[in-house]
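Trainee: The structures considered in this document are given below.
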Structure P
Amino acid sequence: MAKILVVSDNQDIITLVQSTLLNHDILVSVDETAILDIMKVDTPDIVMLDADCDSDIKSVFRLVKNFQTILLLIMGDKEIPQEVIANSHIYVAKPINQVLLKSTVKSGLRTRKILQKFAKSNQELANSLYQLNVLYNTSTQLAGSLSRNKLVDVLNEGIDKSLNSNVSCTLSFKDDKTPVLLINSNNKLSDRLIEALKLRAVLNYKNSGIDITEMFSIDDIEVEQFIKNRFSEYDFEILNYHKLLSLITIDNKCHGYSEIFREKEFTSDDEKFFKTLVNQVAIPLKSAILYQEIAQKNKELARLERLKSEFISIVSHELKTPLTSIKNSLDIVSSGKTGDLTDSMVKFLDMAKRNVKKLSRIINDLLDMSKIEAGKMDYTFENVSIAPVISDVALNLSQIAVKKGLSLSVKTEDNMKNVYIDTDRIVQVLSNLVSNAIKFSPDKGVITIDARMVSADEINVEECFQPQIDALSGDYVMVSVSDEGIGIPKEDLTHVFDKFEQIENSLSREVGGSGLGLSIAKQLISAHKGAIWCDSILNKGSTFTFVLPVANEQDNKNMV
């Protein structure tokens, strides 16, 4: 049975329509206010507009045209506005033929049914397009965050925008693994409903059917609510609404879920969209969890590194004091002030003094590294020539080289520019490089110290050292220490400047050492805005090289 509104003041027409369309619900009115109320409350399937009635036909037409109805125009003697004629759907003329009226109404109802179906399809298409747009925007926002809390907020916002749920609940875990139930609701929730939703959260999570990541009880759950209207309240009736539930799974483990309640029934498209939206959060959530784990491990590693540095610093200081006493005691005994010494006594005393000196060097290395890592290393920069520094180091170590049957050669370019350095620290670096060359060189080998000017774009290094060279620009003084020793395998070059690192071979085990010298050298050169690297051929020798920027006023200010 269709609903038909007749807008006419002609009783004969009204009676004709009523007698002809007995199986339909016929309403009659010519009052515009009453017509508008009828259209709003329950829009008629057909509106019959009598062109000869005393009402303003154009005004009535404009009133009903915005509603989804079929307009049947009854044409008579009066002139009809072109706007009304052009936009009417079906027509009958006076005198009205009953058979023709029935047929026209039947045709109009079929047209209305087609239009309703078309409108519904358009509405579903518009809704699908809107949901796809929400899904795209939500996915974009999800991809840009590594915060678990932010990801869940974005998910809930997408659900709220696209599915018009009365209540949505999402269970997730904070960075500290605290379970949180996030509730988005049109109205506020009663206290007992909140407790019911918390209990539901525990049951939904534990009964997920897959591995769960955390264990918790109802008392552990934190509730965060986002309420749109606080003047109305939901109670247990919400649990009888239509509902959808989707788990948040990563690697077949449950990391929470999302559940929505809606008074209006969900379509199959709504269900697909909801599950897709919840699934979208899984990949970025996995990244966020991994990022959180890495950040936590890095924090723990930083804490352990700090404790280690503090421990090394404390131990080094504690060792230095008794070592000084031991050294002084050995010097006194060696001088003969405590009595005459036999040859055997002198031999063992010399051995003890050598080992005290070796231990002292190791302790000093530990203290230097501790100061560098704590940012407490002191520097005294000055504008000097590198040549005297090289000469002093060569002179100090030449006797050690000669004792081992090595020759030490120095090659320095004339007219090199000055460098702005802490002379003592550069002496420390160069002494370490030359001492290493002496340690690892076979008898009768040659050690060469070479110094010359070079520009940054002329420097060629192994790939593992390239990043620090890429940061250089301008002119530099380059100092190289070359030996004919055991060499270093190419795959080990990247580790030579690591702390406590000694490349494994028989000779390195024999000579020993703290393994800190090269790491300290790298830190000291870095503090001078320079770079240090190594070139080596196994069993043929190694060349350690560092560069220092030439002195200029701006660089001087930057290093003070």
Structure Q
Amino acid sequence: MLNEKQKEEIKKIVLKNALDYGTARKETALNKILSKFPELRTDIKSLSVYIEKVVVDVNLLSKDEIAKQASRFSEDFKSEEMERLEKTAKPHFFLEGAVVGNFMTRFPPEPNGPMQLGHAKVLFTEKKFAEIYDGKLALYFDDTNPDTERQEFVDAMKLDMEWLGVSYDEEYYASDNINLIYELSEKLIAQGNAYVCSCSPDDVKKSRVSGIACKHKKQEIYENMDLWRSMISTQSDEGVIVRLNNDLTALNTAMRDPTLFRIKTTPHYRQGTRYTVWPTYVFNTPIIDSIKGVTDVIRSKEFELMDELYFYILNSLSLRKPRIHSISRLEITNNLTSKRKINELIKQGLLWGYDDPRLVTIAGLRRRGVTPKAIQEFSMRFGMSKTESSIDINQLLTENKKILDNHSKRLFFIEKPLKLTVNGMTEDSSKAKLKLHPSADLGYRNYMLSNTFFINTYDANNLIAGGYLRLKDLFDVKIENINNGEITARYIEKISTAPRVQWVNEGNFITCNIYEVGNLLNNDSFNKNSLNIKEGYVESYAETLEVGEIVQFERVGFFKLDKKDKTPSFISL
């Protein structure tokens, strides 16, 4: 049953098709609407009937009337055209000021959660520039928050990078440089550019919003130095922080006395209890970039407000300044990247874990069957664009299917089996030799056939006694009788008019489960229908597949073998 939003989208697509080509075509509209609403694939027949009616109605209109009705969608057409141009434009791979042979950038994950598709976009972009400018790519773990960081996330990040095929030239950690960061903090305090504050978090926030300084801002340098040394000697309470001493009325709110250090007594995954005073990333990151030799920082546009603070800290400490280049942040429509929200869904049992195929984590995409090549191609299409947009995950999946198409085996899957008995089969027709791919040389699957087959129930909806049917890649049959959900037919020579259907044969199939993956969110809420499980029959050749192997179930889609238990499980791509 189509909702009003879907009907409106169909009307818009059909009108645009008529505007562009003079006559609207049902096939064009059908493909586009399925791309936007893939869940409608479950009832393509009804959808086709509805679209055909809209196409007929629109084609009866005059050109002026088509243009008039289409005018109410003009803003949508303009937006879609801009998006199309953005996607098809040649990526722009150039960094202002970067020097060939004197180039170093870094991939800076915080090990507090899984790597996600957005990380991969930045990673592939950085690797591309390291190659273009004959330079280096470093792996830098920004690990100065012991409350949330874990060794397991370090290991997972490195495993994901290896799977993605991205190598790095060196590896370093912010937490290994705390003593140096302490020294530079003292320098900042000695300049009067930082002070120790014990205000509550709420009061600090109010101070930054109102622009009114707290009493600690007026402390003498020697007082701040004494308080700082008390902090690092573990004689201060957890609420004590170090703040930048700047202008609380600055137009750039990032410059309004941000926190540079805070006390955290949680043991660190790498440093143990060696330190309790930890820098925030706004302080340690520019320092680490400078001392490690980074020449060019490539980061998401969302951090642009922090650029001024980044350079202010380096100028205050007389440290070398890298160049900063901003790129658009990758946002996937109807998906989730918040670690907190993902963890909540995992705790509630609504997600399998970080490798749930509905997530855009690298682990989830890997489990779903998305290839590193597809992720790379998808990431590279954006170049250095700063245009913010929300991307449909189907763009990545389409890229992935192009890669898989030429080397994925084809099999038949029957979702709602209907028994078909074929009488009169010959000895030759009882032997099946079916190609595993229509064009690539991937071999064959061979079966000895009985006269009992199973076909999809929806393929039998329009069958009548006396009609014809072709068992795909096998032979034709003439329908003799349809009774109580079973069909009896007779083997005949092939005729050109018989509709083709997928099938499995008695004794040559196994029961399996397929997981159809949909959007994780629906209107920003968890989509309870984001993972649909269906049981059906698949050819027994599936028993020879290895876990992780990807096949195409004809007329259904690409699937990855996830588990090979008594009842194998396949996940849709």
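Only the coordinates and a few stated rules stand behind these numbers; no lab work does. What you are looking at is a predicted structure, and each value in this text was computed from that prediction instead of being measured. Cβ atoms are built from the backbone, for glycine too; each structure is taken alone.
Trainee: Have a look at P, Q and say which one yields 13.3 for Kirkwood radius over Cα pairs in Å, for residues 4-99 alone, as calculated.
Mentor: P
Trainee: The value -10500 for helix-only ellipticity at 222 nm (-39500 (n - 2.57) for each DSSP H run of 4 or more, over all residues; to 500) was derived from one model only; which of P, Q is it?
Mentor: Computed on structure Q.
Trainee: Among the shown structures P, Q, from which was the value 197 of volume of the Cα convex hull per residue in Å³ calculated?
Mentor: Considering all the candidates, the number was obtained from Q.
Trainee: To which of P, Q does the computed value 24.2 (mean count of other Cβ atoms within 10 Å over residues 44-51) belong?
Mentor: P
Trainee: Please compute Kirkwood radius over Cα pairs in Å, for residues 244-283 alone for structures P, Q and give me the label with the greatest value.
Mentor: Largest one: structure Q.
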